[in-house]
Every structure is written in C-alpha cells, then in structure tokens.
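Peer 1: Several structures are given next for inspection.
Nothing in this text is a laboratory measurement; each read-out follows from the coordinates by a stated rule. Since this is a predicted model, take the numbers as computed values, not measurements. Cβ atoms are built from the backbone, for glycine too; each structure is taken alone.
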Structure I
Amino acid sequence: MKPKTSVVMRNIIQQIRENFPFAMTEQELCAETCSHGCSMKLLEYMDMEITAWEQRLDNGEIPNLGDIQKLSKSSKKIYRILEKNQLVGGGVPG
C-alpha cells in the first residue's frame with residue numbers, strides 16, 4: 001500500500017530540515033565565495049517553501065505528485081549547490 005501524498009510531503013520536509021544547514025549564521029554561510037550560488041538566499045527560499053507547505057498541510061491541503069516532485073527536485077538541486085559551496089557533507093539525501 002502506497003503512503004498518502006501528505007505523509008510523503010511531511011517526510012520530505014523532515015529530511016530537508018534534518019539535512020540542510022538552516023542553523024548556520026550569515027557569517028558561516030557567506031565566509032567563502034559563493035561561486036555556485038548564494039547559499040543564504042537558497043536556504044531562505046527552501047525555508048519559505050517548506051514553511052508554506054507545512055501550513056498548507058496543516059490546513060488540510062493534499063499535495064499531488066507534481067507538488068512532491070517539484071519540492072524534491074528543488075531541494076536536491078539546492079543541496080548540490082550547498083555541497084559545492086562546502087556547507088554540507090557528501091551525497092544528495094533521499
């Protein structure tokens with residue numbers, strides 16, 4: 001039996017919160033050159049996206065597979081950039 005899409009979305013959000021360096025300060029995020037993208041802006045974007053989805057899920061909205069794929073794809077791309085900027089460890093989670 002496949003899990004409900006709302007459960008899958010909450011699991012993705014949990015993985016993002018566990019693996020992304022949201023607790024880093026601005027000095028830590030911007031200490032090196034962001035040659036692959038601004039880590040601070042990418043983390044702000046990802047935090048906005050998952051916060052919005054948490055609110056939507058709490059309000060009873062049911063995500064479709066496209067919503068799940070979109071969040072998963074953007075989180076993987078951002079994780080790779082954070083990895084290139086040496087802010088997270090190796091390997092894309094999930």
Structure II
Amino acid sequence: MQTTELLDLWRDAIYCMAMVSGPFLVVALIVGLIMSLLQAATQMQENILSLVPKLLSVGLVMMIAGSWLLETLTGFASKAIGSLVVIGSGGGL
C-alpha cells in the first residue's frame with residue numbers, strides 16, 4: 001500500500017467521523033442555544049433544564065437517522081478492513 005492510499009484511508013476516516021457525528025452536534029448545539037435563550041429570558045439557571053432536551057433531541061436524531069449512520073459506519077469499516085488485508089499481504093509501508 002502506498003502512502004497516498006494510506007492518506008486516502010485517513011481522509012475517509014475523518015470524513016466518516018464528521019458525517020456520523022455532525023447531525024448529533026448540530027442538533028445539540030441548536031437545542032442548547034434555544035434552551036440557554038429561554039433560561040436567560042426566564043432567569044432560571046438549572047442545568048437539568050438544558051440537559052434533558054439535549055438528550056431527547058439526540059435520541060430523536062438516533063431514531064431518525066440511525067440506519068443511515070449505521071450504513072455509513074459499516075461501509076467505512078468494510079473499506080478499512082479491506083485495506084488492512086492489502087497491508088497484511090505484503091503491501092505495507
């Protein structure tokens with residue numbers, strides 16, 4: 001395996017990580033921002049008031065996009081395992 005192929009595998013790993021974690025981070029960020037605005041408006045500073053909606057929204061994202069996320073992860077895993085077979089068969093650095 002040449003260096004370019006190894007770098008392609010790393011690039012694909014970072015891309016897969018961003019695609020899988022992106023929806024969770026965006027939803028948690030939006031819900032956290034909304035909840036902090038509500039807390040500032042009502043002057044209620046309880047941590048649980050922001051934690052519960054974030055957990056529920058992240059669970060909702062998991063229910064909606066779970067199959068797509070799993071498909072993305074298994075696709076990358078099979079590609080990475082195939083690359084390890086190439087490295088193990090003597091094409092290593």
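Peer 1: Here distance in nm of label points 7 Å out along Cα→Cβ at positions 54 and 70 was calculated and came to 2.7; which of the structures I, II was it taken from? Before the final figure, lay out each step's value.
Peer 2: Details: I: 2.0; II: 2.7.
Label of the originating structure: II.
Peer 1: Also, quick follow-up: Of the structures labelled I, II, which one yields 0.6 when distance in nm of label points 7 Å out along Cα→Cβ at positions 46 and 78 is computed from its coordinates? It would help to have the intermediate numbers written out before the result.
Peer 2: Numbers: I: 0.6; II: 4.8.
Derived from the structure labelled I.
Peer 1: Oh, and also: I have 0.50 for FRET efficiency 1/(1 + (r/R0)^6) of positions 14 and 38 (r between Cβ atoms, R0 = 25 Å, to 0.05), calculated from one of the structures I, II. Which structure is it?
Peer 2: Details: I: 0.50; II: 0.10.
Derived from the structure labelled I.
Peer 1: Of the structures labelled I, II, which one yields 50 when relative contact order in percent (Cα under 8 Å, 6 or more apart) is computed from its coordinates?
Peer 2: Structure of origin is II.
Peer 1: Further question: Looking at structures I, II, which one was Kirkwood radius over Cα pairs in Å calculated from, given that it came out as 15.9?
Peer 2: Working: I: 14.0; II: 15.9.
Source structure for this number: II.
Peer 1: For FRET efficiency 1/(1 + (r/R0)^6) of positions 30 and 62 (r between Cβ atoms, R0 = 25 Å, to 0.05), which structure out of I, II has the highest calculated value?
Peer 2: On the way: I: 0.05; II: 0.95.
Checked I, II; max of FRET efficiency 1/(1 + (r/R0)^6) of positions 30 and 62 (r between Cβ atoms, R0 = 25 Å, to 0.05) sits with II.
Peer 1: If helix-only ellipticity at 222 nm (-39500 (n - 2.57) for each DSSP H run of 4 or more, over all residues; to 500) is calculated from each of I, II, which structure is the one that comes out at -20500?
Peer 2: Values: I: -20500; II: -31500.
Derived from I, not from the others.
Peer 1: Sticking with this one: I, II: which one has distance in nm of label points 7 Å out along Cα→Cβ at positions 6 and 22, as calculated, at 2.0?
Peer 2: On the way: I: 2.0; II: 2.8.
Derived from the structure labelled I.
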